[in-house]
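*Asks:* The following blocks contain the structures, represented as structure tokens.
What follows is calculated from the coordinates using simple rules that are stated; it is not laboratory data. Because the structure is predicted, anything quoted here is derived from the model rather than measured. Cβ atoms are built from the backbone, for glycine too; each structure is taken alone.
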Structure I
């Protein structure tokens, strides 16, 4: 099940995948500047004029926050890790002076101010081609433009290069056994890739070993390293991970500013290294193997696509949401030639959606909708059902962190508190204000420490009530 780490030599496949065209600064700026009506081909611009489509005007924007149930197998883990904000989504309906309505979607509980709505009212959807803000509204406006012309939305972006797009499942960091189940579930739903953020309360090597044991042939995992570590700490971890075929990509392995560190890791590792929280000119500098544009408005996605094409390096999109969001993602990727890395969307997390249909994942891909517009329709009954669904409240639980040889740390975690959504990824955040002087007990936090963690509640811990009271003022630390 393991493979040895291969040292790179001239002419190896690893070197060949990095032999890409050189792009200078002028070419980079030209590739990233295209936007607006210049995106349309002359024939399509003529079609817009012939259809008198510019008379279409936005008259209002409605939105509803919906709570759709998670899949049963990891429902509790997702809710405890990230709280209600991950499960909620916001559905936008952009209304016009016709019977056409555009659909958009945002991850989390979103809204708009009166001034933001006013900036759209009275304008034509075609005025927002290539917009570099408001991804959720991009979806709705491209939906409207496509519907008004009787065309799929991808036609408003460019020529189609693929009919199906590669997609990846997503989850949170869990115990090795639970992540093995995540792999089984993702593969069973047709995915070939799974992505998650690693954290400092689990050992990523132990997690990987468990996933490797159950992964079907060809199944791969993308690990997000959170862009918070240094080269010297991550280099040995990547060398160890390189022994496991299941690990296909590493995202944000080290701090963004360390381009030399990125180049060293590229030279050392056969694992593809992606950058997310960094400028797109990493592609220009060949300081990564690929780029991830996260939650990118269409204008920024077009910019990244242009730089990707000029640099010869691939990229991916990550747009968290359900079926409406995923449909727009598919229309974008249908056009972007360099968008060959498996794209992340969270549509698989929920048991249902507010649309009349759901895309089927087959062989790790979904079909590009035929349109018109996004090619998805709203189910009014489901929208009503899920916008009025009761919101679950916080139920007490504890996080138990056990280091081999000590210490053991038991602490509260409420991801619904402001600024605490991602606290389980980082011990410094999780324990802030809960240990004396904010000094973290045990070894220096990292991703390969001899550590395990679990959630405690009244069902699995007979001493829970005492521990809950004991953690009221801070973490309980023993064996240090």
Structure II
């Protein structure tokens, strides 16, 4: 597992000492970030080195080697990631000041009773007079945390806090993590339905397949607010956006490509449902046993759906065999399942989306020399397929128009808007998807979502409270 550390060293104040330290860091594969000068004296300097290691097993050998260097002393080593999470990453900040008795009486008793009465008489005012209009719940049971598996609700909380930060930073959406200590479908549905009145939307996160499908479907039917499983639809939106532009770069049309996908979990099923709506006709999904099709005996309902709605040619066999001749590979599965030779058997200049994180399905550097486009889920390679390009704008748009749901039309509009964020003159094999820091992305996606919601009839115009009295 990668490791990001701060190493504080004391070294003699003479030429060449720091160079020996940096050579040692490089010897162990360290990626050096900033070098900060902490203090200096005539004889010594103290510096903080920010070092990234792809393999955490290299940290101790590197420190041992540094300790043997003449005139070098290791003073302190800290895990920078753990430091950045200490005390949590989010907090509640009041929007109104409480400076005196009058302020207190307005925001709490007795003044708040007036607001309660108004909402009781006209429940729609809850969107205008409380946090509900711009606040969502991020709900998980911790059963599928990142690529780490079932870690439980406590271990899922750092991820949900991070997600809340992204909602706020990129979409100005307030988000509250709710990590549930229940794992059954009925229990999760009941818990979310019980807390839903306080929120304008529900973002389901890191809930294992196949129960995630039923949970989302049932909550969407029960509630009159958007319910969105980001692991499914956020991934599908960004994948489709990237694919739209990748096909432009390689001179292909959506209707004419053959797509093979590895992974039949939450993301894979959502992608498989979205691509045909975009025009893909020839799609085969593979799981660990190979191609999913009518010849397979399948117990999981989502895989039975895949068998009935994809693989029109009835292909069978393991992934490398099915992949031969395909134009596009989309991986939402696991690390290192393909080699260079497997990808070489695809069509010329193939599109390769190897999205397993942190280790992709195939090493990107092994296929760059012949692939038309390569995308990953990682930030250290070009074309990062990152859900943060989708979910802030999707919820921003849905909340702005008080949408009852997030439907297929809204998701498709989001994908088209995201793809359009890359100008034609800027499009290239290493630039098919915008940066997550592109300030135009969220407003563009939100606008498309609002318009699609209005066209589909799921947007609402809710009343605003009239706080003034007519004379």
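*Asks:* To test your reading of the models, identify which of I, II gives 11 for relative contact order in percent (Cα under 8 Å, 6 or more apart) when calculated.
*Replies:* The read-out was computed on structure II.
*Asks:* Work out percent of Cα pairs over 41 Å apart for each of structures I, II, then name the structure with the largest result.
*Replies:* Across I, II, percent of Cα pairs over 41 Å apart peaks for II.
*Asks:* So FRET efficiency 1/(1 + (r/R0)^6) of positions 167 and 247 (r between Cβ atoms, R0 = 30 Å, to 0.05), computed for just one structure, reads 0.50; which one of I, II is that?
*Replies:* Answer by label: II.
*Asks:* Of the structures labelled I, II, one was used to calculate helix-only ellipticity at 222 nm (-39500 (n - 2.57) for each DSSP H run of 4 or more, over all residues; to 500), giving -8500. Name it.
*Replies:* Going through each structure in turn, the value belongs to I.
*Asks:* Rank structures I, II by distance in nm of label points 7 Å out along Cα→Cβ at positions 151 and 287 and report only the one at the top, that is, the highest. The partial results should precede the final answer.
*Replies:* On the way: I: 3.8; II: 2.5.
Top value of distance in nm of label points 7 Å out along Cα→Cβ at positions 151 and 287 goes to structure I.
*Asks:* From which structure (I, II) was distance in nm of label points 7 Å out along Cα→Cβ at positions 103 and 183 calculated, if the value obtained is 3.5?
*Replies:* Only structure I yields this read-out.
*Asks:* Taking Cα Rg over 2.2 N^0.38 Å, for residues 87-134 alone from the coordinates of each of I, II, which one would give 1.39?
*Replies:* II
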